[in-house]
Structure P
């Protein structure tokens, strides 16, 4: 009997060690994806083709780590019977992986757009907006991951309000593009690329908000916005 208890305790210890490793690796993954925001922004603003290629190349290690973490998560879930709190953490990690992977993909898209824009110069106002969007996206992702690392629901809740700033920047970008649009094919292609770039940053900020929502689920078992009229949450 005592042997069974010891085996169970060892199994739980092993489970939590593996879960801690997965949490830490997901935080490392987020750091890699977040670094891509600044790198892609600088590559675009500096018209640096070598930096553009580096951003594109850096997406592969992100994708590889996403796959590795996902595989390990499924194995851990299959071999153990996690309790409610641990199960929510595992589900949260699984749901965060595509958010982080897509954020990396979006910055790869910014880099590719920078390559298509080369060697066109960007107007000072557009450059300023892009710089702000890069900083805003970076900050939102950092706060979302800080909330995750600390299981801080209050910090996670702040992301929804912060996202308004990114929405305002996106609108400002579109207004600026439309106001300077000239009936020239080169200018039209430039406007299309800049519109896409603005959307890419906005989507990264959205992914940060989604991650923050997952933190609330991880801690309380409730996803913001999922409660019905009676206050009951759909946790499926």
Structure Q
């Protein structure tokens, strides 16, 4: 798997560089063309994972994905779900740190994609700005992908859901689509080596708007963690 992982990253960097350079004219077009390029890039990544590492995926509960804008609250165990969720959810965006704009080539496309960028060192000001933009994005029909724990977790690691999702939930008055997964078994954090197998991503039933802050945080954690314990090990 070490050799397979080396091959994956080699072809990933090659694919990213090639597509990024060839598609530069799209930066002068509408945002929808940049999303098309992003989806093509992700499809290439998924194909490379299967070809080099023997890593495939299965989607469950796709019928639970609504047509309207929603908050997607996902367990976060690897980089894999950042790619896949963006690919699966139409008109989806992320909340990301502004420093990502500095990444060569990738940063150009990220800036063009018009997601919600925040400067963490601005403190409460950044939070207020983020909530205002999140509300407007929902009103414009964009779904917002959030990882409530804020960072990747190893399978079995103690959950640590942050209150940030409750603030966005209250501000946007949007329902939440919980997502459970087991990607950490095959693409663990802080390691170069991938493992062959099948990543399962399960969309659970949406949680409606209208709950209070403590209720929504506890509910999101409970439904995601229970789904992981029951069927995703």
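Tabulated results
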item: Which entry (P, Q) yields the derived value 0.60 for FRET efficiency 1/(1 + (r/R0)^6) of positions 169 and 217 (r between Cβ atoms, R0 = 30 Å, to 0.05); result: P
item: Origin of the derived value -0.54, -1.16 (log10 I(q)/I(0) by the Debye sum over Cα atoms at q = 0.10, 0.17 Å⁻¹; candidates P, Q); result: P
item: Structures P, Q, by relative contact order in percent (Cα under 8 Å, 6 or more apart): label with the highest value; result: Q
item: Of the structures P, Q, the one that 28, 11, 4 was derived from, the read-out being semi-axes √(5λ) of the Cα gyration tensor in Å, for residues 65-112 alone; result: P
item: Computed -31000 for helix-only ellipticity at 222 nm (-39500 (n - 2.57) for each DSSP H run of 4 or more, over all residues; to 500) - originating structure among P, Q; result: P
item: Which of P, Q yields 3.2 [distance in nm of label points 7 Å out along Cα→Cβ at positions 41 and 209, calculated]; result: Q
item: Of the structures P, Q, the one that 43, 33, 23 was derived from, the read-out being Cα extents along the principal axes in Å, for residues 49-136 alone; result: Q
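Read-outs: derived from the displayed coordinates by stated rules, not from any lab. As the structure is a prediction and not an experimental result, all values here were calculated from the model. Cβ atoms are built from the backbone, for glycine too; each structure is taken alone.
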